[in-house]
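Take a look at the structures listed below.
Each value in this text was obtained by applying a stated rule to the coordinates, not by laboratory testing. Just so it is clear, the model here is predicted, and its values are computed rather than measured. Cβ atoms are built from the backbone, for glycine too; each structure is taken alone.
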Structure I
Amino acid sequence: MRDDQLDDAFVYGYSAASTIGHEITHGFDDEGRQFDPQGNLKDWWTKEDAAQFEKRAAVMAAQFDAYEPLPGLHINGKSNLGENLADYGGILLGLDAFKKTDQYKQGRKIAGLMPLQRFFLGYAFGWLHQEREERLRRELLSDVHSPAKWRVNGPLSNIPDFYEAFGVKSGDPMWRALETHVEVW
């Protein structure tokens with residue numbers, strides 16, 4: 001795709017969600033929230049807020065624990081929690097920003113796709129690559145990032161706008177019952 005073919009939806013999905021929003025979210029994830037504005041290790045959240053966060057974040061950890069990229073080898077939802085939360089939060093921040101654009105408000109299709117669809121495809125495009133089973137195995141055992149496929153399918157399966165954009169319904173591969181959706185913020 002050439003730069004002159006990129007529209008707001010694709011760019012907001014690709015860079016605002018997967019990069020900018022992701023990094024901002026790290027300030028409020030399971031590790032970043034433990035530091036005050038000066039960078040000191042200091043718990044600045046109320047006990048109630050921290051307890052709610054832990055409860056909600058545990059839903060995401062359990063969701064990722066259930067993913068099995070290779071037979072017998074699951075994602076470690078607890079060790080990957082910060083990155084998975086940042087992916088999820090980044091998408092939400094990018095989506096919120098995109099909804100303020102004229103392109104979103106006008107709602108016109110480009111190449112047969114609605115703006116929301118193009119936003120989510122832009123996000124997924126950033127993770128589009130192939131990797132050998134050996135590398136995937138190594139990443140599952142040692143990397144704090146989930147494999148690319150699950151950095152897309154995991155967070156998107158929790159976002160109602162994704163369901164709306166693609167008409168996801170019960171029985172579809174990425175469908176999750178509403179009561180199982182991650183809702184941290």
Structure II
Amino acid sequence: MAEIGKDTVFYDDSGGGATFSGGEPLAQPGFLLALLNQCRTAGIHTAVDTSCYAQADVVDAVAEKADLFLCDIKHINSEKHRQFTGVENTLILGNIRRLCETGSRVIIRIPIIPGVNDDAENIAATGEFAASLPGVERIDILPYNRGGNEKARRFGTTIDLMQAETPNDQEMKSIADHLGSYGFRVKIGG
């Protein structure tokens with residue numbers, strides 16, 4: 001809280017607040033809930049940037065304290081999601097639906113990875129899923145960024161990132177237009 005408190009002047013000027021991301025913040029629910037409680041007491045707006053891969057009771061407890069959820073949908077097809085992330089997305093999509101149906105503020109975020117999830121079928125199915133949810137505020141599409149390779153080099157390590165290219169501006173605009181056709185405000189970038 002001492003670190004979060006140092007930025008309150010910026011939160012006040014911008015209307016922002018503290019965003020909890022990771023890793024996965026829902027993987028440490030006790031710590032996250034303690035911080036959310038302290039932020040609420042201090043009047044600091046909170047957002048949880050999450051994959052929503054957690055048990056429902058954890059999501060429910062965090063939903064009682066967080067002001068906003070930034071929920072990732074990496075692939076709408078459960079088998080393809082498992083192929084690229086190691087887990088199916090049934091729990092994830094169920095938790096996103098649960099958040100929306102219980103009145104939580106939700107922004108859906110889709111990392112756009114060429115050759116993985118940028119095809120028309122996946123974009124359409126993701127748009128249809130989002131359109132079936134009450135109260136999604138916006139969809140953010142995030143162009144894949146291979147910047148982690150350079151960061152790893154600076155730290156003297158290597159990582160095995162997918163070798164996908166960053167989607168170009170026209171591809172991102174086309175995806176934004178498609179998702180916008182479902183009635184969403186779509187933001188490119190996060």
Comparing mean count of other Cβ atoms within 10 Å over residues 21-28 across structures I, II, which is largest?
-> I
Value 29, calculated as relative contact order in percent (Cα under 8 Å, 6 or more apart) from one of I, II, is from structure I
Out of I, II, which one gives 2.1 for distance in nm of label points 7 Å out along Cα→Cβ at positions 77 and 173 as computed from the coordinates?
-> I
Test item: distance in nm of label points 7 Å out along Cα→Cβ at positions 101 and 133 calculated as 1.3, pick one of I, II = II
